[in-house]
Structure I
Amino acid sequence: MAQRSTLLLRSVVVASIGGLVTLFVSWSGGGVPSAHAYHSAEEVAEYRAGNGALSVGINTYFKASGNCSGCHGHDPSGFAMTTVPGGVDVNVTDDWRSSMMGNSARDPFWRAKVSHEVQVNPAHQAALEDKCTSCHAPMGRYNKHFLGQGPYSIAELEQDETALDGVSCVPCHMQSADSIGILHSGNLRLDTLGRPLYGPFGGPDDPQPLFGAPMTAFVGYEPQYGEHINDGGLCAGCHTLITETADLNGNLTGGTFVEQATYHEWLNSSFNNKEHIDGITCQGCHVPRINEGVVLSANYLFLQPRAPFGMHHFAGANVFMLNLLKNHIDELGLTATETQFDSTIARTNRMLQQNSLLMEPSMVDRTSDTAFVDVKLTNLAGHKFPSGYPARRAWVELAVTNDEGDTLFHSGGWDGTYDVVGHDPSWEPHYDMITQPDQAQIYEQVMADVNGDRTTVLERASSKLKDNRLAPAGFTAAHYAYDTTTVDGVSASDIDFNRDDLGIEGSGSDVVHYHVPLNGYAGTLNIRTRFWYQSAPPRYMTEMFAYNSTAIDTFKTMFDHTDNSPVLVKDESFTDLSTAVDDLTELGVRIYPNPVRDGRLTVVGLNERVLELEVYDARGALVARTQPNGQRQWTVDLPQAEGTYLIAIRTEDRVFVERVVVLAR
């Protein structure tokens, strides 16, 4: 597995070389990944005030986060859990507590969904609740199993302070090295003999020995070096989930369904390549490392800073649920404050908007009847996008307006119900070409039951009607993990889905081809493309909300009162002037030379009518702009790339356009 524990992810650049798209993951040795941030001043003030005590629950094998926070939480003296140099607070418990992992056992959507599954198949209640708590409440579920008393129930969880701490410190740091990447679906192998807790320090090349006496004496665990703590396989036990399939009468068919396979998607990517610059584990993005030293424990002034240090942000993409949790802290009994949720929400938005996707719209061709617009999307994540729970979806919006701002074409908008305009009644198919406004490109997984009908009941899921989610770079159908990461509902005729210009798999991209009807319109076109992400689509909740239980009704009330607006991931616009060429004689303006041989273009004869001049390349991207402000002449150096450029001269009542050709220098 790829190991990059000493490096920092700073940016991702996509370059096209000979038609082959290569992802360059750029690393450096001092700073914070752009998708993340340190604790804010408001958060630190709350820590100092002692707000939000963490759980101190204890059972036979596990202890909750409050037992760890005395040493690894906020240190009022500023000695531990701060950067050296800098003194910036980076304590792990206060990053973790407002994450989805920190709230996994209290997550009201998860509680409602478990209740939904049980109501559909009540005879399976014990097995369903035991399986679901294995990942969402592992410290309760595994403690009972280790004592030989399983299965574990939601009723027990509700009374179990330790289990309610969710995916807490111990179950991650107790995982056995010989099981990671091998066991899945909530089957975790935890080292209970000797009570070790594994971390990245104290290895054979570490000059500092581990100082474990306080942890052993006060909390009963022994800190040990574990190289596997930085391995992506640490996440595999829960982030590949395969469920059993039941028919509509509740009878198990013997079949299975891959509910999610984020870990296997990562395996089937170039991110899983320790020999390549793209190699980066799950932790590289979700537990981002900093190179500043950090003293790991309070109260022991002889301890020295350790580096690199993993910030326990666990930022993903679920902005909706984080907002819902923030708005219902007291009702749900959460330990995080609104300020802490705001910090995690900000990190999550940055993850979505800076580290998930590239979007490149372009005008391929234009006739009097049709504008041919391509939108290329490139996945920057190390797994499918979107990934995780199958409710999640993302889509493309394209709007074309004329020079007056009137809409000529609009695909993929969303309405007041937070749904995609024009969405088919059941599910929207994948498109290679879009010609109508009621067609929208939605990237998602759609489940089907044994009869081939769409379902959102996980235990009824038998096959996939659709899985056109954007594949990660390096993803191929020939990979051994493809059986858990299949692409479904994408026609073989869509030759640019996860393929480069040479037809080679693994581009991690897709091109949506829009044919926009113009009906003879020959003026300026303004093209705006936006990419939206939504983790809890209202349509996905319909089947569950047809049932009633305390958990479902509680979540529905919260759901109905939470803003479910999708998150804007990318927003790109350009102007197309390709058919608009005017005679400048009337304006008294002259442009020379044309063609341009040395890259320098001059515009003369500017007068009081000219308000602004703009230069666009053939793709519609703005190259240069100026306002004359009384000047009679403007000279501009065009880019070195040869091709056709458009010079737009704006007056109060119209836009004059001249086409200029740039020759090779």
Structure II
Amino acid sequence: MTGARNLTQKLLAGHLAAGELVVGEEVDLSVDQILIEDATGSMTALQFEALGVDRVAVPLAVMYVDHNVLQLDDKNMDEHRYLQSFSARYGVLYSRPGNGISHYVHLERFAKPGELLVGADSHSTMSGAVGMFAVGAGGLDVAVAMAGYGLSLECPKVVKVELRGGLPDWVQSKDVILELLRRYGVRGGVGRVFEFAGEGVGALSVTDRGTICNMITELGATAAVFPSDERTRQWLAGQRREADHVPLAADEDASYEEVEIVELSELEPLIAKPSSPGNVVPVREVAGTGTVQVCVGSSVNSSYEDLATTAAVLQGNIVHPRVEMTVTPGSRQILDTIARGGVYGDLVAAGARMLEPVCGPCIGVGQAPSRGEPSVRTFNRNFPGRSGTQGDEVYLCSPATAAATALAGEISDPRELGEPPTIAPAPSDPSMDDRQILDPPPQDEARTVEIVRGPNIVSPPEGKPLPTELEGRVVIVVEDDVSTGDMAPDGALGMSLWSNIPECAKFMFRRQDPGFHDRALEWGDGFIVGGHNYGQGSSREHAALAPLHLGIRAVVAKSFARIHRRNLVSQGILPLLFVDEEDYERANEGDAWRIGAVRGAVETGETRLVAKGDGGEIGLEVRLSLRERGILLAGGTLRYLRESGQKPIGVVEGDSASAESGGPQSDERS
């Protein structure tokens, strides 16, 4: 690639292993860093083991335990022991339970300008805040990348988001991403990377940028990227990682597929109403709505600045009598900082309940609200039932808006509070994170590690080669914007089963139809029909493994969310599109369908198929890359790699994840 380049092009070009950077074309990328968290970790680890690799083949891989930590019974601890022993055996760093939320700790201790991160969590995009290309993926794709095969990705469009001016008083970075959600909704970012530029970038701290990058996935986007500038250098210096800084920015005359202009000075406090992150309105439009709960924190808005702002608003006051308030620090380092800087004491004195630095209520583990009662949260998602309560009414907003609401007992515009507080910096000790991150032993010693497998650690099902034709019944028809949380549920009870797909599958579509599981098993070889944006939200591949276990051979939808579509392909389930979206209305539960010449169409690259059934013929579209065709014909990625003889592209010689090979050190990570 010659000529002026944008930052995204520079990052992708620096990792390009195969293909060309042409929008819509598939490219192979080498990978520098891997992020895994425990909710998706067991499936990632089990599938990595199935690849038969002796050691991780990337410079850095980190396992975080931040989701399943409540330990209601023995399942969670059994899973932790499996993940810790797996990490030691294969060369993965292990962040212990309670050490922090993966995205915050990774941003603090490992994210590097210019590198490429693949994470088994959709919010891995947060590390784009420091000028790296960070993308979420399903567990199998992450396992494959960790084994050295790299990442296969459709080359995205790049949207330049020009930030002009500065933010007004009481308007925060959360309002910037909510403004983009107001403009694009939860589907408008599909196939796009949002690259931020302009004078307004310099006014945003790295954690401000992290808030925006974290939530870019709610637009359906692939990633978000900020330049690596002087503020990046200063922040990395505060993390004792100044040596990791590399100045990175787009060339002056770089071109983009699309340009979006945000006049920061014209923004106001915004809020996402139930039950979608894209349902955004000004706070003033819903001001006065009574609430019973306010939650600050999660994998977004848990930084020191966020919590200090909340504490400053509450200082000298108490939370409204009808409101229960919780606060979650993003990491052990942030917890230590607010404790030593006085912020913790101010929050406690105001009546906030302080939670440990884990995902917690963001994924429905604790603090489930009352049914039908507004809960105001600084989280990234408010999908129906994600809080742990069916019939919940969750709003998403900035920490400033949340704090003002906690005081008033009703949704409140923080601008009514008068002059905003000045947030004083506080000393931070990065070693607080590092002390609880365990290095794996050297490779020779690691081979002697015994992997601990509790009874709930169950190998996932494996796909079958695509047959000549598909025949079965429509097991369920679901609406637009169904999330992976409807297929593999959040919450302490549901998530404790994620390492056991047959048990996890019993919860699939429980919100839409409790009879789905038994019906799918009884009918066998069935079809799922969905609306637009099928599979939005989390990267959890359990949403593809559960239907694989239940015999689902194809999903037909108006459109798919990027990660979930890829997960279906990786597990050998065929994703199909309606040629005419109106045909969605003709699909009914129980319809018998036969889709002929399926294997032949995939083999030859034919794009049109027909479902013949009770309601006549329905035109279907097959939209697959050459690699995806091979994966589906083989019956999933694992079979494809075994049969194709494909070799890893990114193997790093030596003991890449240990201190001996120049990897991160236990006392000061670099």
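Structure values in brief
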read-out: Among I, II, which structure scores highest (criterion: mean count of other Cβ atoms within 10 Å over residues 557-564); value: II
read-out: With relative contact order in percent (Cα under 8 Å, 6 or more apart) derived as 13, matching label from I, II; value: I
read-out: FRET efficiency 1/(1 + (r/R0)^6) of positions 197 and 237 (r between Cβ atoms, R0 = 25 Å, to 0.05) - highest-scoring structure of I, II; value: I
read-out: Of the structures I, II, the one that 28.0, 91 was derived from, the read-out being Rg and Dmax of the Cα atoms in Å; value: I
read-out: For helix-only ellipticity at 222 nm (-39500 (n - 2.57) for each DSSP H run of 4 or more, over all residues; to 500) computed as -5500, the structure of I, II it came from; value: I
read-out: Structure with the greatest value (metric FRET efficiency 1/(1 + (r/R0)^6) of positions 189 and 301 (r between Cβ atoms, R0 = 25 Å, to 0.05), set I, II); value: II
read-out: Structure responsible for 9.8, with mean projected area of the Cα convex hull in nm², for residues 93-228 alone calculated and labels I, II on offer; value: I
read-out: With mean count of other Cβ atoms within 10 Å over residues 549-556 derived as 18.0, matching label from I, II; value: I
read-out: Origin of the value 4.9, where distance in nm of label points 7 Å out along Cα→Cβ at positions 149 and 373 was derived from one of I, II; value: II
read-out: Distance in nm of label points 7 Å out along Cα→Cβ at positions 221 and 253 from the coordinates reads 2.7; which among I, II; value: II
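Taken together, the values in this text are just the output of simple stated rules run on the coordinates, not laboratory data. Fair warning: this is a prediction, and the values are worked out from it, not measured in the lab. Cβ atoms are built from the backbone, for glycine too; each structure is taken alone.
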